[in-house]
Structure 1
């Protein structure tokens, strides 16, 4: 996803900093990713993690 140039990908620490600036916590909006998208001006929110599988 990152290499396509079609998406802006941010790390969790950056997201937490953005939320902190708006006096919000991730826990407050975890139940509503669409609310997070509206607050941060995003069209889509994709949450996940990456793990190495052997």
Structure 2
């Protein structure tokens, strides 16, 4: 039995830099990665989950 894996990308540079996908779908299961807000190269809310 073969299960197809589908990587879902938002095409940001961060995905290529750190080797992750925004989400991965395998069969009926979808796993979504945690993300951080960015403004250009600036990460918003470092050490502040609420921000």
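Some notes on this structure:
- Value 38, 25, 18, calculated as Cα extents along the principal axes in Å, assigned to which of 1, 2: 1
- With helix-only ellipticity at 222 nm (-39500 (n - 2.57) for each DSSP H run of 4 or more, over all residues; to 500) derived as -2500, matching label from 1, 2: 2
We did not get these values from a lab; they are worked out from the coordinates using the rules stated. Just so it is clear, the structure is predicted and the values come from calculations on it, not from any experiment.
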